[in-house]
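So, here come the structures, one by one.
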Structure I
Amino acid sequence: MIGNHYGAIEMRIAKINGLNFEIPKDAWFSFFNSPYPAHKFGTAIDVYFSGKALFPFEEGKVLEIRKVRTPQYVPIREDYLMIFQVEEFCLKVLHVKPNIKVGKKVYLGDEIGELVVSGFFRPWSDKHAHFELRDCRDRYRARGGFLIYPKILKLVPTIKGNEFEVVEKTKHYYWLRPLRRGEKNLTPLPFDGTPIEGGLPHYHYGAIFGKLKEVEIFGTKFLVSQELPNGVGIFNEDFQIFANGQKVKGIGIYCNQEKIKLIGGEFKVGDVVEIRFLKK
């Protein structure tokens, strides 16, 4: 755990091109719970800050700030893009309305803006900041960021069994808490002690943070189809999820978040839900 001049940054979660990526210990985050290419290639981090977005490296300088148009079929038509100089690299940040100006120097833990609902989000997406470290000559594209090496921290209790309690209901999803819990891990869903992350199956892939050839989730096995150079395995999904017999869109598994997100179904707070996978 790390400290800084604000005392806000306490958790080192990854290394990118030799630089430490650090966030508050109350933030949850994801490397692979997204449909966008940068995440599937292991080159982006989404951080769900509890308040304002904070700068995650030792120091940097604001190079660019601009508004970005989002697809016409999305009601929210804009997002924000910030580019920071970090040593000889560029940090690309999305989904944050900036409260700083071009030319401003920033340091670890400094506030950089407010999280916003983006037109790029899915309806069930929570506010977060999207980070990619890139070559400054190629700072904008959806692909081409530097590979991220996640740290496997023991942060949240793991799920035992497949029964959960509905603890919160929102407009687009539910939060579920497992009835039985095991030892702590990076995410609440491990296989053979190795954490799993992803939007299953709505983002059409999942990730396991270790060199395994297969993954088993709630008794259903999946083959790892790709191993990234950082040792993370990617498995593609061809299955459906049922919650108490109701077919649902999927479940979301995050780092440093003990609950899982259930998308779909009709439930109320206090219900006990049994999750089952069925291969197509």
Structure II
Amino acid sequence: MPIENIYSIDFFYDLLYIMFLVGLVVFVSLYFVDAGYGKMRSEKWGPAINNKVGWFLMECPVFFVVLYLYFKSFPLYGGVTKMAPYWLFFLIFEFHYFQRSFIFPFLLKGKGKMPLLIMLLSVAWNLINGYIQGYWLFHLAPQYYPELYTPSWVLTPQFIIGTIIFFTGWIINMHSDHVIRHLRKPGDTNHYLPKKGMYKYVTSANYLGEITEWLGFAILTWSLAGLLFFWFSCCNLVPRSHAIYKKYEEEFPDEFDRKKLKRIIPFIY
């Protein structure tokens, strides 16, 4: 495909709608096949690499794609994308992925491994998603919808509410990851049911935080691109939360009966 084709509005929307359908396929599939990483890691997924290296390699592409698309936009639209809404979109998105790419992997404990295939599939998704988010926000929106993200956008209910939801999700995500990392003391190999923070209500509090973040991002950008990210996050993480729930239920049946935990949405699912 000629490189100029990926910068066409038709290609963008075709890819956007295809990825909505791919998300549905992923959602259904993951109720029958466990994603083979983390607690669900399985040898059937083939060769594996170091967990820290895998997380770094699969998360950093989206950071660099959005970085490139943002700075590439400066000379194209008369500096429009330097206005507050655009650089706030950029900072909020990259804030998440800087932590996921350059901090989170190196906080992981132990010598766990990640299937190479899972890492490669994640790289593919992150490249596609980085293109969709960055191209919409920093190229299509200023070129075709210049009246949308004017400076006053930061005072709209969508931006204010979405930003609050995003950072609420980020806090839940960070705290939940912290809880998981500190479940065991050095040298301890026992398994434990996490109980702090949102783990009082769900078994996948870290996933709850992540889908909350991208719900917020979809609202604060008020875009199909943002909606796709939220949709795909749900399609990936909701069925995975079910698998984790079933695993914990088998390991800690007495605590499950007493706590009445849910999978990923408190009091609901």
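Of note:
- Test item: semi-axes √(5λ) of the Cα gyration tensor in Å, for residues 60-163 alone calculated as 30, 16, 11, pick one of I, II: II
- If relative contact order in percent (Cα under 8 Å, 6 or more apart) is computed and equals 23, the structure in I, II: II
- Structure from which -20500 was derived, helix-only ellipticity at 222 nm (-39500 (n - 2.57) for each DSSP H run of 4 or more, over all residues; to 500), options I, II: II
- Label whose coordinates, when distance in nm of label points 7 Å out along Cα→Cβ at positions 28 and 172 is calculated, return 2.8 (choices I, II): II
- Which of I, II yields 19.2 [mean count of other Cβ atoms within 10 Å over residues 196-203, calculated]: II
- semi-axes √(5λ) of the Cα gyration tensor in Å, for residues 108-179 alone from the coordinates reads 31, 19, 13; which among I, II: I
Values quoted throughout were computed directly from the atomic coordinates according to the rules given, and no laboratory measurement underlies them. A quick note: this is a predicted structure, and the numbers were derived from the prediction, not measured. Cβ atoms are built from the backbone, for glycine too; each structure is taken alone.
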